[in-house]
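Participant: There are structures below to look over.
Derivation of every value follows stated rules applied to the coordinates shown; laboratory data play no part. Because the structure is a prediction, the values reported are computed rather than measured. Cβ atoms are built from the backbone, for glycine too; each structure is taken alone.
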Structure 1
Amino acid sequence: MAVLGIDEVNYRAADLAACKRFFLDWGLRLERESDQQLEFRSLNDCVVRVSHPDLPGLPAGLEEGPTLVEVVWGVESAGDLDQYAAQLRNLPGFRREAERLRCQDPCGLSIALQVSRKRPLQLDCARFNSWSERPRVDQRAPVYERAQPIEVGHVVLFVDQREAMVRFYCDRLGFALSDQYPQRGSFLRCAPRGGHHDLFLLQLPSGKKGLNHVAFAVRDIHEVIGGGLAMDRLGWKTELGPGRHPISSAYFWYFENPAGGLVEYYSDEDELTEAWQPRDFEPGPERFAEWAVTGGLDGHTRRPKHAETPRQGFLTDKTGETDR
């Protein structure tokens, strides 16, 4: 019995028109649309739903305004749902529906469990040549004009009860601790074997609760860059990136999201097993990003923001040199 990953995220936002433009530009496909709700899907059918605040029955979320209001986690079988029901039945908001279990976590966020509806995928991804291994032969690495996210890979929340949240997700749902900022933040993965984190819980001194970001997995760093450049060309605002997280090893690019918080393209996170020993890190800029581009890259010149536009000719030419 184990949670497999995120099957669905549900946002609340009043400006559905802006959210529609954003998530289409982000690379999701629009599956359904009504006056009060948008439903998008990733390549493997992970669902991103955006609902107007007036939609009846919408969960409250952790904060006012546009935000994430529910996370739906996928499991392998109906038998898993039966076992999880026994773990969750005494919790606030618990109810069993035809195909889902629902409850609230200790911070009050609505969560649900269902038999996973995501599709398995085999995708062509870049091969990387290192000094010791040279798998890419007679072949150039890909260049992406835009991204097509594969799935929602993780969610990051501001919480006011980090320790209670860690106990809930580990003891009730079987998550495992990957790494942590002592007294401040905990990186959790759904099961002992898996990517570095599916959920990051961050407790601020202010006690703020809410959404930090939702992260979308893409094929490789080339798609992180190509997707970010496309979003910049389309006028969406970079928060930070591209860059690299030293804790998870992942490459990233963050954008502001009209549906709430930030969204992230990421790739190449660490893969962990039962043998992994969680590490403690002191929070700081160098822990968040080994390197990162403040403001992002310009999608037209493909240079850092406000950098001088490259001149014509070969970049290796010396200033003033002319072709001979």
Structure 2
Amino acid sequence: MSTDPAAASSTVPPPSLAHLPVGVFAVAMGVGGTAVAWYRLEEAFGLALPVNDILAGVGLAVAAVAVVAYAAKVVRHPGAARAEWQHPVKSAFVGTLPVSLMVLAAAFAPIAEGVSAALWWPGAVLQLLATVLIMRTWIADARVQAVHVHPAWFIPIVGNLVAPLAGVAHAPAEISWYFFGVGALFWLGLLPIVLGRLFLEGTMPWRLAPTLAILAAPPAVASLAWVRLGGSWTDPVAMMLLGVVIFQLALLASQATYLRKVPFAVSAWAYTFPLAAAASALLAAYESGATAFAAWVGVAAVAVASLLVLGLGWRTAVAVVRGELLTAEG
């Protein structure tokens, strides 16, 4: 019995907007976060570079394209969108939408306050909704098992810690404290669950391997938010969080050999925002005079995040041209 190659290839589903992953908003998160890191670098060393402005503009353009594309998916393929939002693994990436808006709000804060506010308010509202709905899925969906847990579960939680970065300037203080409290409490509550999955449930699928970098994001963003809310880089809370950031960066670096072999997927953008957030925290601490050592680690983190944004940006553009972002995951 012979097999017709043409007939066999016809069984492969063609690219479709239904397969556009909601995690595409992580691209805007990474670019926006790197913009903030460059702003911190410029402030820490007294530089006058346009990198923050350029990256903030690029991040906003990427977010706009992603919003239009994903909105088209919701309209044309509502069933696929709902399935993604309720999926035990994929639902956490829904948080990339509100987080990307609030990260860009922080990037635009020193450039255009009006743009920053226009991004922050819808981002904050969506963050509130996303946190409630995603956590409801984790609690109420009987399909959710320990093996479904992965570090990207931190995304909808960390979004609450991102909110105060620009929210302090745009909303009453109690709103920022609300977000900070939710983010800090549930980060610490979720941490042993995620570590238990990583330690005891075997290695993650290759598409999720880059999410290991996300472990660096909560302590980095929490330290930035803590200082924005009135804390100091020299107080015990901030210094403790910076220590955790440095440890997480070292742990991530120890896995670089393995992670370099992982094939490209949109999830690779998970490297960028945590590195940028870590750089922002370390450079802000250095600028305040809290620590000199942080400067070297912060500069290295900015450099790596910037190179990743360039490399992943090129690879993502190639994937768009080839239609790879619109193909079903194997």
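Participant: Quick check: 22.4 is what I get for mean count of other Cβ atoms within 10 Å over residues 66-73, calculated from one of 1, 2. Which structure matches?
Facilitator: 1
Participant: From which structure (1, 2) was Kirkwood radius over Cα pairs in Å calculated, if the value obtained is 20.0? Please report the intermediate quantities before stating the final value.
Facilitator: Working: 1: 21.0; 2: 20.0.
The value was obtained from structure 2.
Participant: Out of 1, 2, choose the structure whose coordinates give FRET efficiency 1/(1 + (r/R0)^6) of positions 98 and 274 (r between Cβ atoms, R0 = 41 Å, to 0.05) equal to 1.00 when calculated. Provide the component values of the computation, followed by the final result.
Facilitator: On the way: 1: 0.75; 2: 1.00.
Source structure: 2.
Participant: To which of 1, 2 does the computed value 17 (relative contact order in percent (Cα under 8 Å, 6 or more apart)) belong? Can you show the working numbers first?
Facilitator: On the way: 1: 17; 2: 23.
So the calculation was done on 1.
Participant: Okay, next question. Computing helix-only ellipticity at 222 nm (-39500 (n - 2.57) for each DSSP H run of 4 or more, over all residues; to 500) gives -23000 for which of 1, 2? Don't skip to the end; give the middle numbers.
Facilitator: On the way: 1: -4000; 2: -23000.
Computing helix-only ellipticity at 222 nm (-39500 (n - 2.57) for each DSSP H run of 4 or more, over all residues; to 500) on every structure in 1, 2 gives -23000 only for 2.
Participant: With mean count of other Cβ atoms within 10 Å over residues 186-193 computed per structure, which member of 1, 2 shows the largest figure? Numbers along the way, then the final one.
Facilitator: On the way: 1: 21.0; 2: 15.1.
Comparing 1, 2, the top value of mean count of other Cβ atoms within 10 Å over residues 186-193 belongs to 1.
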